[in-house]
Structure P
Amino acid sequence: MTNWPILGHLPAYLPDKLNFLTRAAQAGGTPELQLGERTLLLTTPGDIQHVLTGNPGNYTKSPRLTSERGKRLSGRGMQTAVGAEHLRQRRLLQPAFHPRSIEPFYELMQVRTTRHLAAWRPGQTRNVSEDMEQLALSIIIGSMFGPDTLPDEAALARAITHRRAYLEFFYSSLFPFPEYLPLPVVFRFRHAMRTIDASIAHALAAKPGSGFAAMFAAMRYPDGGEMTFPQQRDELLTLMSTGYETIGDALTWTLYLLAQHPQVEAAVLEELARELPAGGSLPDASTVPRLRYLRQVIEESLRLYPPTWIFIRMAVDHDRLPSGARVEPGTKIYLCPWVTHRDPRYFPDPLRFVPERARPRFAYFPFGAGQRTCIGEQFAFQEATVILAMLLPRFRCDVPAGHKLTLQSGITLRARNGLPLRILAR
């Protein structure tokens, strides 16, 4: 791969990030890349474990997120906090995401999934990517504020999607200050933030009796203190984006894979018929843990198409990785599930969709690991399981003839221009 003067590997990386990183990893060792800063692409579980759990204090998130500028954009919540501040906030919020704490959300997931699927008709070709994103967004809004707290939930949903589009634009822009460009995406973002802030303020003032907003308001630090209004706002702002994007993408990829693997789909349906009898009873806290094969299907989907396709860390001090690679202060570290999840050293016949296969720790890390493991991992699995357990017995999906999948590696891994699937009655 050509290392251009000044530009380094950027001309090859930017047009096709996934293919570039895959080819770099295939060269062996710990590839050293020039992507603005000296960058190391980690390809072994030992190195990945070292960065995420062995010496995590030496590896912080990118300044694009944790700097003052990043915090103005993404808030000052747990997502952008570092060091002791991050740990303090994570310990406070962790109980809200315990499996027992999220059990009350089952009913909301059932109601909103039923309502969403009511629009599906056999014979339609639907953009399932958009469908699953809208459903996941509806569920996270209801989970944050309760089902009846907001005066205009649809306006908030539009604002969140406009904010997401702006973040995609912001982080992919080569212009140093994209927030000052007179573009529609910038203007929509500014209007969206006013709507989001007004919605959060209204919800918190209304003191909702259920949802994450209520839980956050009731939490107390060890010294008895509580989160301030700005802190609650910023944590809810984080949840608005991280709480629906990856789940919507994961559901999309799972439906896409099941459409191509009828034998796997048949095994899922057999499990659902066995564990959810009585005329199609709804999945709840007592039955979801028993849907083990469906969980394996979701996990294998996350292996082949990880929504969080890359984690980026910055080295604070000198270090040496287990592979022997030398790390200097300021080195950028790429941990890429897309690459590692498809490495034949860890996953024999890696492109095959095999839910039963072993997925070794640190060769498989769709939610990260260590201190910054996605706090909503269990919520994500619960939601994805409920939706699929309700959708699959009613509908099957088919990939239209001639459809060619084109991947978009932005904030999350998506199908460029959406993913059309034909809906058929079961």
Structure Q
Amino acid sequence: MALAALISAIRDAEDGSGLVGTLPVAGRALIERQARLAAQAGAERIVLLIERLPAGLTGAIDRLRRDGIVIDVARSAGDAADRFHPDERVLVFADGAMAGAGAIGRLVGSTAPALLTLSEAAPPGAFERIDAAARWAGLALVSGDMLRKTVAMLGDWDLHSTLLRRAVGASARRIDIADGAGLLEPYAAMLVRSRGGARAATEAAFAVDRDGEGWPARLIYGPIARLLGGLILDRPLESRWLRWASIGAAAIAVPMLVRGWLAAALLLLIAGALLDATGRLLAALRLTRASIEDRLSIARAGLMAIGLLGFAWHRMQGDPTALVLGVATVAVVLAEARERMALRLLGAGARPPGWIADVDALLLLFLPFALAQQTLAGLAALGVYAAASFAAVQHRLLACARATP
């Protein structure tokens, strides 16, 4: 059955700072983050229950629609329930409720009705109690029929509390996420009720998974990007602008490398790498991250490869070996990228070693050789590093292929 989502923004914050759904989490309204979590979980359509639409949410809805997420706005519980088919599965978010993508995935992977729950071992919070042993984390999976029947009997009762009681009465499956076991996420569940809670949710968002990135992004650019991200997170700055700026820096560096202006070109490329890392972090914090090997990454890597060939051509005037080394390095890196793509197709567990070469790793390796004015030796080192990385990825690919039944 198709999956849809119902997200409410009707509760006022406890500190008088407006609707809970408008509180800023990672630079965006909380309800926008909930909608992106639902979309990532597979919701084909999202209904926002908002009795009054603040001006701040208009931009959030526009951004969601721009990213291809189907959004409907309902002004009452009855209006919202009418928008779901009785046989449709509905992922319900209570006001301010959030959970990690892994926890939500476990919920939508079960049969309706199901509840995301927290045992007594979980951290304290304003979670609604189910019984003496469990509390509700604020997310539920129900059928459209159960939602409609609940709304029909509401009267003056609270929608989510009533829906919770009906689901419990229907022997809903309980998915306990108190310990976050196996979820690999910084928090099991959160219930935002004030600006302080929103700040805590933002801090939790910074614990993004960087295991799929190269070592320069994880160890060098990443920590700096976190500092910059904290400064610009609440500003109306789109992550793609930073990434396009990094591509622009690489494009300007190419003619510099062809002319042999190495110092200025390397400075531009390093600045571009930092811009790219900050842009990717910003996108991850706002849940708009595409895959690491997306088109912007490919464009930047392609320009840096052209720059390497351009510098090798310039250096060839002193020694033809430079051009041979440059062409060989680019060819091996392209072959390695193809093998890495094949490795990713085998599944999330099939990752290359963390030390292998990417364009930023090659740039950082070449930097000390450039400072020592030993550029030919630097080109040779790049070739050796690229060849070793290619061999390591091939070995990992072969091992994963043999282990696949």
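At a glance:
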{"item": "With FRET efficiency 1/(1 + (r/R0)^6) of positions 133 and 261 (r between Cβ atoms, R0 = 35 Å, to 0.05) derived as 0.95, matching label from P, Q", "result": "P"}
{"item": "Label whose coordinates, when helix-only ellipticity at 222 nm (-39500 (n - 2.57) for each DSSP H run of 4 or more, over all residues; to 500) is calculated, return -14000 (choices P, Q)", "result": "P"}
{"item": "At a computed 25 (relative contact order in percent (Cα under 8 Å, 6 or more apart)), which of P, Q", "result": "P"}
{"item": "Of the structures P, Q, the one that 5.0 was derived from, the read-out being distance in nm of label points 7 Å out along Cα→Cβ at positions 13 and 397", "result": "Q"}
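Any read-out appearing in this document is the output of simple, stated calculations on the displayed coordinates, not a laboratory observation. Bear in mind the structure is a predicted one, so any value in this text is a computation, not a measurement. Cβ atoms are built from the backbone, for glycine too; each structure is taken alone.
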